[in-house]
1. Could you figure out which one of 1, 2, 3 the value 30, 28, 23 for semi-axes √(5λ) of the Cα gyration tensor in Å was computed from?
2. Once distance in nm of label points 7 Å out along Cα→Cβ at positions 64 and 144 is calculated for every structure in 1, 2, 3, which label goes with the largest value?
3. Could you tell me which structure in 1, 2, 3 was used to calculate distance in nm of label points 7 Å out along Cα→Cβ at positions 56 and 416 as 4.4?
4. Upon calculation of distance in nm of label points 7 Å out along Cα→Cβ at positions 192 and 400 from the atomic coordinates, which of the structures 1, 2, 3 produces 1.2?
5. With mean count of other Cβ atoms within 10 Å over residues 80-87 computed per structure, which member of 1, 2, 3 shows the largest figure?
6. Looking at FRET efficiency 1/(1 + (r/R0)^6) of positions 48 and 288 (r between Cβ atoms, R0 = 30 Å, to 0.05), point out which structure of 1, 2, 3 has the largest value.
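Values in this text are rule-based calculations from the coordinates and carry no lab data. The structure presented is a predicted model; accordingly, all values stated were derived computationally and were not measured. Cβ atoms are built from the backbone, for glycine too; each structure is taken alone.
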Structure 1
């Protein structure tokens with residue numbers, strides 16, 4: 001028990017934690033201090049090893065310092081994405097352009113004209129900042145944004161079909177993630193689902209025969225996170241629009257990912273272009289902002305002014321609308337498309353990176369790293385519920401798989417993938433400016 005007498009006064013320990021002077025009086029800090037002292041007493045009572053008061057003071061201070069840093073460090077952190085999944089949902093999906101953050105900083109750290117019409121000198125609408133740009137990009141009459149595409153789908157259904165029926169193909173009753181399913185969203189919206197067709201084959205006549213006096217909306221859902229192949233059938237977009245016009249029923253298309261131009265040249269097929277749906281005559285569409293658009297999380301609702309304005313007047317719109325931060329970033333991204341400067345958007349830089357470019361980077365990196373690092377050909381994916389079964393040729397570096405845990409606990413964490421029993425770093429999603437940092441991390445862990 002003599003060692004217990006070596007436990008220092010609390011004030012002696014606190015003097016070694018001067019960098020935390022501003023937080024030591026906080027209740028959480030007091031709890032940490034009490035816990036460390038209690039654990040120290042317990043350990044000393046179970047051990048006969050001699051220890052000096054100065055040693056204990058340093059040990060206790062070090063443990064308190066480590067726990068305080070752990071609490072104070074932000075939980076949301078930057079990671080290096082070496083997985084090869086461009087729109088990795090678990091890693092934040094689309095990476096935002098640096099210019100967008102510069103624009104955001106300018107308008108968010110000062111006052112802005114968020115809801116002020118500078119021409120008229122009176123109150124305005126926040127929608128105007130992205131409405132005009134989306135009109136030009138999509139050829140639509142009007143557009144608004146809410147906080148994600150699930151909210152967009154819900155709001156459209158609630159506005160246009162509450163209390164009535166929505167006709168949709170049985171093969172399009174998709175789950176969009178975390179158990180959020182189209183039928184469940186429809187039920188919550190107050191609309192009634194009327195399924196037509198079979199799981200694999202639905203014809204336009206199936207929709208036509210199901211229309212009745214209670215039909216409020218015709219729904220078409222793009223299966224952005226899966227593909228159905230084999231004995232299948234789906235009405236064309238033109239058939240869908242023609243039926244809506246002939247039977248005077250509004251048409252709604254949930255596009256999911258929200259692509260603004262044809263991506264077949266990248267090996268991505270069956271991904272609809274939002275403007276094509278507008279040109280075809282769909283009354284109202286919705287899509288995500290943080291997938292193939294390459295912007296912030298949002299749900300875009302666009303189409304004919306009559307229907308978009310009805311959605312905007314829904315009281316729920318105010319609960320689901322986006323804030324000035326999202327609007328600032330979204331406006332920058334949309335204007336990059338308008339200017340034809342798509343390479344400013346990181347998502348598209350990654351998707352358009354050539355196999356030869358990635359091969360050169362991987363080989364150069366492997367040579368710099370050494371330690372048996374092996375450059376290998378790989379296949380990357382779009383991810384984020386976009387373009388399933390679309391694989392892009394890529395290159396990376398293969399390492400010992402036993403190091404995966406160490407990489408996840410590095411600073412910053414590195415998220416890789418295990419493939420064929422090897423730890424694989426895919427260079428499609430590693431930024432060139434991250435390579436030196438990644439090299440230091442790997443070298444420090446003796447890869």
Structure 2
């Protein structure tokens with residue numbers, strides 16, 4: 001427990017200093033580097049109801065909002081294509097992208113035409129897991145990721161999800177109704193929420209397996225420092241001391257026909273390898289849409305969190321980039337270490353080719369800490385591969401990373417409030433990150 005406490009505190013200190021946005025305006029994405037593999041992320045911020053625990057950029061849907069937004073999004077994709085980018089994979093997040101099936105189809109068709117997209121991953125809520133929605137998408141989405149969070153009716157009620165999406169048994173039936181209709185059906189679950197018992201977690205695992213899902217992702221409960229009090233009021237105090245035990249329960253409970261693809265993602269061995277965290281398989285990615293993030297050449301870029309500003313910029317033929325953070329070489333090496341190990345393995349030769357130094361010499365303190373704590377099952381001249389102990393250390397690292405990414409969203413929302421009139425920014429700055437991180 002001492003190791004976990006030290007790692008959590010150290011990461012919070014480092015990330016709080018590193019994740020500070022510089023305000024920018026009227027800049028464009030850089031041109032692609034020849035031979036580099038990029039991924040396309042597209043953000044659809046609209047929701048029917050704003051969940052109190054979600055800190056993503058989301059906007060309550062009102063009549064007439066979707067059409068101009070999708071027009072701006074299509075314009076942004078065309079401008080990205082003009083720079084020379086191509087993508088094999090596309091990830092569509094939100095918000096609730098499946099609110100707009102026809103617009104979604106047109107968007108995917110355009111992306112395939114512009115970039116040669118071959119695989120699409122999309123987020124959804126449980127109420128959209130119907131054969132009708134799957135048929136309407138016409139095979140355009142290969143991987144559907146559903147934000148279930150838990151099958152426990154008591155917790156679903158606490159999270160204001162029971163009334164919207166039904167109880168655990170109903171959600172399981174909805175998932176079963178679309179089994180086989182997507183190449184990969186993923187469900188997201190959260191563990192270590194307050195008062196979660198081992199028995200409740202085991203039941204979540206059993207129901208997830210019975211749902212027919214090809215892939216199950218277990219996210220640790222994630223919070224950002226700025227919303228700790230609100231989280232406690234909504235769902236109770238978060239206790240990380242229980243997290244390691246509950247994580248071991250997950251590792252020991254998953255059957256052998258599921259393989260680990262990240263420390264918190266399990267995929268049936270017969271299914272194709274598509275995962276939720278697009279940042280694992282592509283070090284660089286472009287984000288399109290209001291509130292989207294991009295990571296290119298060691299620089300984080302953030303699109304405007306104001307819908308009006310985003311749409312106005314794109315209609316004028318300009319990108320809507322409003323925030324930037326360029327990372328030092330040391331910070332980039334740390335990021336590469338974390339992301340590669342989150343994918344379970346780091347290629348030492350590839351690391352040295354990118355940074356001109358071995359991972360041991362480039363990150364001596366980080367490597368000493370990980371080795372001292374038994375993080376590696378394999379550590380030879382070619383690669384690092386995580387041990388069982390290392391899996392949980394990466395859970396901590398990614399929990400803190402994603403929690404602190406929420407502080408960037410808070411900065412972007414405050415920027416909207418300062419730059420634009422209240423009526424223009426109201427949808428973006430209300431409920432400032434009130435609650436805990438939810439992937440969908």
Structure 3
């Protein structure tokens with residue numbers, strides 16, 4: 001017969017295991033980040049020219065696959081001149097950014113500026129930026145292990161973190177998206193409405209970093225509207241319309257509050273980041289289905305015409321929007337008398353639609369989807385396939401650029417890139433539907449001071 005003392009001992013052992021696992025995952029994540037920095041630092045240091053550029057960068061960035069946007073953008077965005085972003089900047093008619101304008105939303109621009117404080121060359125800029133970004137990766141690992149248990153090792157020691165942790169400024173935005181799920185799942189002492197508002201603010205901050213978390217606000221508001229409960233014979237007035245509205249307003253207010261100072265101080269520089277992305281074409285640097293689809297249809301040597309780019313400019317946002325509508329509709333269908341609205345699953349599906357149809361698919365976007373692969377009970381064979389596809393693109397594309405640059409044959413490297421692009425495309429389609437149906441992973445062991453209902457709510461938010 002089980003006694004109260006036995007139950008307490010089991011709970012204590014479970015809490016101890018959870019604490020040990022959390023420590024291990026965060027520690028391993030730190031070691032992986034050290035490897036990630038060492039990987040990118042192969043392109044930095046040594047002889048530095050008068051502009052602060054490591055001379056070895058142009059020699060090794062493609063051949064040795066150590067390129068990073070962080071190091072590359074030391075020049076060309078006035079980061080080397082320590083110009084505060086957006087305030088004094090703009091964009092030329094041919095799409096070249098000037099002054100302090102950068103192509104990212106404002107909080108990423110501020111991070112870029114902050115990483116350059118006290119820096120005089122790209123090697124130190126890479127190092128300072130790595131120090132600035134590292135806490136976000138560690139916090140993400142801590143939240144994921146508390147949410148999904150051992151599956152968090154996929155984030156902590158997975159190849160994508162080595163390849164992309166310091167490739168661009170992705171770690172803070174991933175952290176905000178995971179933090180929103182953490183708030184909704186773990187802070188069960190607060191009402192669904194309160195958690196929804198906090199999560200909306202976090203997603204809005206993510207929007208001000210790299211846009212994509214902003215798309216999760218709508219499914220979050222749907223979850224708040226339905227009060228996180230299964231569908232019942234309730235009338236419209238029994239739904240939390242006020243809570244859903246407050247969730248949306250919290251997100252919009254946060255975006256406005258963050259962006260307004262930049263809009264006032266330098267409207268041209270702020271608007272330039274938007275114009276830059278609008279003007280960007282689906283070229284060889286974008287790794288998207290639009291560029292490689294053109295090659296597949298018209299042949300390798302066919303030039304992408306203005307007509308094709310105009311078509312992409314219309315088709316890409318239209319298909320992204322259609323995928324969002326489909327994800328929300330399928331999510332509503334999963335809101336049944338036995339299941340709450342699956343806001344996390346809908347968010348994951350919307351991200352798949354965005355990554356699939358956007359005209360740009362930079363390699364580091366893999367970091368966006370890894371937390372969903374951690375959180376959901378996705379078959380590990382599918383996860384492995386995604387990692388293979390990612391490596392084929394993330395490594396192959398730089399070897400492809402190197403072969404093009406030195407005039408070597410590109411049949412092999414181009415084939416590897418195309419293999420990765422089309423495998424990734426198929427997997428994103430599969431994940432779109434899988435995220436909408438999969439259950440969230442069970443942590444198995446309780447964490448200290450956890451609410452008794454937290455484990456049940458972990459499945460509810462899915």
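1. Numbers: 1: 50, 29, 23; 2: 30, 28, 23; 3: 37, 26, 24.
So the calculation was done on 2.
2. Numbers: 1: 5.4; 2: 3.3; 3: 2.7.
Structure 1 gives the largest value of distance in nm of label points 7 Å out along Cα→Cβ at positions 64 and 144 among 1, 2, 3.
3. Numbers: 1: 4.4; 2: 1.5; 3: 2.2.
The correct label is 1.
4. Values: 1: 6.6; 2: 1.2; 3: 4.5.
Going label by label, the one that fits is 2.
5. On the way: 1: 24.9; 2: 16.2; 3: 18.8.
Answer by largest value of mean count of other Cβ atoms within 10 Å over residues 80-87: 1.
6. On the way: 1: 0.00; 2: 0.85; 3: 0.30.
Largest calculated value belongs to 2.
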